[in-house]
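Pasting the structures in now, so scroll down.
Since every read-out is calculated from the coordinates, none of them should be taken as a lab result. Everything numeric in this text was worked out from a predicted model, so none of it was measured. Cβ atoms are built from the backbone, for glycine too; each structure is taken alone.
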Structure 1
Amino acid sequence: MADDRLTKKALIAKAEKPSADAMALHPFYKGKIEVVPKCCIRDLDDFAIWYTPGVAAPCKAIHNDPDEVLRHTAKSNLIAVVSDGTRVLGLGNIGPAAGLPVMEGKAILFKYLGGVDALPLCIDAENAADIIRFVKQIQPTFGGINLEDIEKPKCFEVLDTLREQARIPVWHDDQQGTAAVTLAGLINAVKIVGKPLDKIRIGMLGVGASNQRIAIMLAKAGVDPSLTYMCDSRGIVYQGREDLKNDPYKAYLADITNAEQRTGGPAEAFEGTDVMIALSKPGPDTVKPEWIKSMNKDAIVFVCANPIPEIWPWEAKEAGARIVATGRSDFANQVNNSLGFPGIFRGTLDVMATTITDEMCIAAARELAKVAEDKGLRDDYLLPTMDEWEVFPREAVAVGQKAIEQGVAQLKLTPEQAFENADAMIKRARAEMKMRQERGFVPLPK
């Protein structure tokens, strides 16, 4: 028993270390991104090419043919990470300035993992209409928009409106990205335990933006939604629940899930289920061990709140879970958006897709799952880790080919061409980062 307590204490200390390191290293670097030219500057005469008078020629070319902007500027590989800071990680509404460290982190993940240039834009916005207007106004500069950490129900209106009205692809990573990576993990988890995807019973804790989109995407991917039970702070979602009259998104989920019309709270939602998907309040005591004990044999538990999972993985295992996944990189089975959005945007930009459909996300999820399957699935290996870089060009190919198939791509590439392009962009980004560190342009902490 004493040894168990020491082990748990060490695991908790390990889980808390990234926060301590972050407080030391963020001031050390004073931010995580900077602007570096990618054109040659041989001497000052080159500014006559990159600025006036030479720059007038590409300006006129774009004026005559707007599509030329993709050939003459960074737009074709530049996205904006847009947030109003109203739902940052598990921290809630902390505002756009406090959310900026997260958006900067997102930008470096886009670059290092996907070779995508990303600019964080944290904005003061009063409502959904302000965010929609802002995104429309910046469309000339960017090739795509990654919406991030926007509270519900505002995030639903923003995404739905911009997917319909924007000229460039817009997606909300907390919805589509989380759903894609969760689907990938679930595909492999059910393979390991030998349960068919279309027969599993799923209990979901939290009915926020992430779990709502997960439920919809799982249904599109083959999960039977009638066997899904969603539970928010007021209990299980079911048809006729009084408070759903004013929430069309939850009301829709009540129509397609919970065919047996379960009522009650989390204990009733998880009883007799095969899978738990929790994206709710950060733990470690949000999920109770007894809920897991009531699940079926070979239970699959995804507890993905940040920064602390709803229950510690070892406690979930003690309660009877066979497979446990979290959103953290310091535990086995990380189900994290970083495995999805870099490759998905890489593929979207490479074929100049005008949108990112759910089917494109599902294609990415299936390829993400296949990468891990090719290496050999285990209880503690559902998905590739971020250092298995080949997952990102493979995802990019899958996304690009699905976009071409659906008729939303402006550029048609063969799978071989798509892989070669994505591979080159990602390797270039990593090589550049390595060179900057080796040359001392990015100092290493002591």
Structure 2
Amino acid sequence: MLTGRVNAPEIDTPYGWLNSGRAWSVKDFKGKIVLLDFWTFGCINCQHIIPDLERLEEEFTDILVVIGIHSAKFEAEKHNETIRQAILKFGIKHPVVNDADFKLWDQYGIRAWPTIVLIDPNGKVVGQHAGESVYQTVQPHILKMQEEFKDILNREPIRFHVEARENSVLYFPSKLISDSEGHIYLSDSGHNRILKLNQQGQILETIGNGAAGFANGSYTDASFYEPHGLALHGRILYVADAKNNAIRKVDLDRKQVSTAAGTGELDYYFLDDKLNEPVNPNSPWDLLILENNLYIASAGNHQLLRMDLVTEKVYRFAGSGREALTNGTLHEAAFNQPSGLAHKGNILYVADAEASAIRSVNLETGMVLTPLGRGLFDFGDADGPVDDALLQHCVGLEIIDTDVYIADTYNGKIKVLDMERHRVWTLADGLSEPNDVLFLGGQLWVTSTNSHQLYKIDISTGEKEEVKVSYT
């Protein structure tokens, strides 16, 4: 029997509901099977289970209600507006309640993101599951409850007021690079496409048909699913196709898109697993080419990967797969959702997002260090000596001379790590989740992701100028 024994704690909070139209209570869903998803939007593992939730919602559309309980890790994740942007970014169709003070988290005894809780049609807790593989774990239990409670199930669908997408030329723009002629390639991630721009913001070419998919072919036939990192190797553009868990390959002369690595499925490997055999990327977030190697920030498995550009085989490069801030050799070290890459000489710099840290990888010695950052739950907004400075979920990097320019994403700032003086200072603020930084034409180009904008920033004054992206 799957009948719950404990009454489900009430799910309303003082911080409000999103994607719903109004507040709801457990009693409102009497006769429904309810799935609560405890998540925080910056967590890659929380993002991984969204397709599982969608699949369950579609399969059990008449009897299942999914409610997101957003219990934020970072301070910037506690605000209704940033949660709303995440709902739009990820295409979430179910209601979300803001659990900013962790009241529901504590009442339901949650210990990790993500965790799902099942509630039976009588409003009693059946059980919970932490981690991924949600569909395979939960679907059999829903089938059993469907049979067990068939006489009392309410099969009348409940309609929620879902947030409407904004209509803008850019939609959650993320990573960007430039070519030798000064053109910019920009991942317009919310539109599932890559744009080629001139420095006036004019769209010269569009790569991808805009639909979320995993199709190869011409620019108009090919599809991506939330592309992020980009890297150029001659006339080949590599794309970190994050939600497809793939590295895509764009032939800029033939105007054709193919797949260099990845099958679409998530691949996991920890400690000594698959150390010397090909692997698939797991939510690749950024790319960087050095000589004949493409380095991949594999955010979903907390590692760096290396793709041989000749064989197009992908191998583990650095990181044990544990989510931790650990220095050491390539395979001893641990990362925390690495999301940005840059380099100077033989040093590879990594924006280690969930630890709000900057990591360095010496490509000669194989040692991983932490020039800036303290741990998974040490974050904030503080400049000064590196021992005192704090970032908040940084995801983009650029190197100019001895300075590391940082997209300090959740602080809405561009910060600078002076590697000679070992200090951090703020160059610019007032951005909305900046995702990447690029030095081009003497200025710093920045994507302001949640405001769907592209900016140029004067590196001397920090003054911002919007680049209006348009088709003409």
Point to revise | Ranking 1, 2 by mean count of other Cβ atoms within 10 Å over residues 35-42, the structure that comes out highest | key: 2
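Identify the structure, out of 1, 2, from whose coordinates mean count of other Cβ atoms within 10 Å over residues 91-98 was calculated to give 13.8. Could the numbers behind the result be given before it?
Working: 1: 13.8; 2: 21.1.
For mean count of other Cβ atoms within 10 Å over residues 91-98, the value 13.8 is produced by structure 1.
Suppose you compute mean count of other Cβ atoms within 10 Å over residues 179-186 for every structure in 1, 2: which one lands on 15.4? Walk me through the intermediate numbers first.
On the way: 1: 28.8; 2: 15.4.
The structure behind it is 2.
State the single structure among 1, 2 that was used to calculate relative contact order in percent (Cα under 8 Å, 6 or more apart), giving 10.
2
Once mean count of other Cβ atoms within 10 Å over residues 99-106 is calculated for all of 1, 2, which comes out largest? Write out the running numbers ahead of the final one.
Values: 1: 20.8; 2: 17.6.
If we compare mean count of other Cβ atoms within 10 Å over residues 99-106 over 1, 2, the biggest value is for 1.
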Practice item. Have a look at 1, 2 and say which one yields -14500 for helix-only ellipticity at 222 nm (-39500 (n - 2.57) for each DSSP H run of 4 or more, over all residues; to 500), as calculated. Key: 1
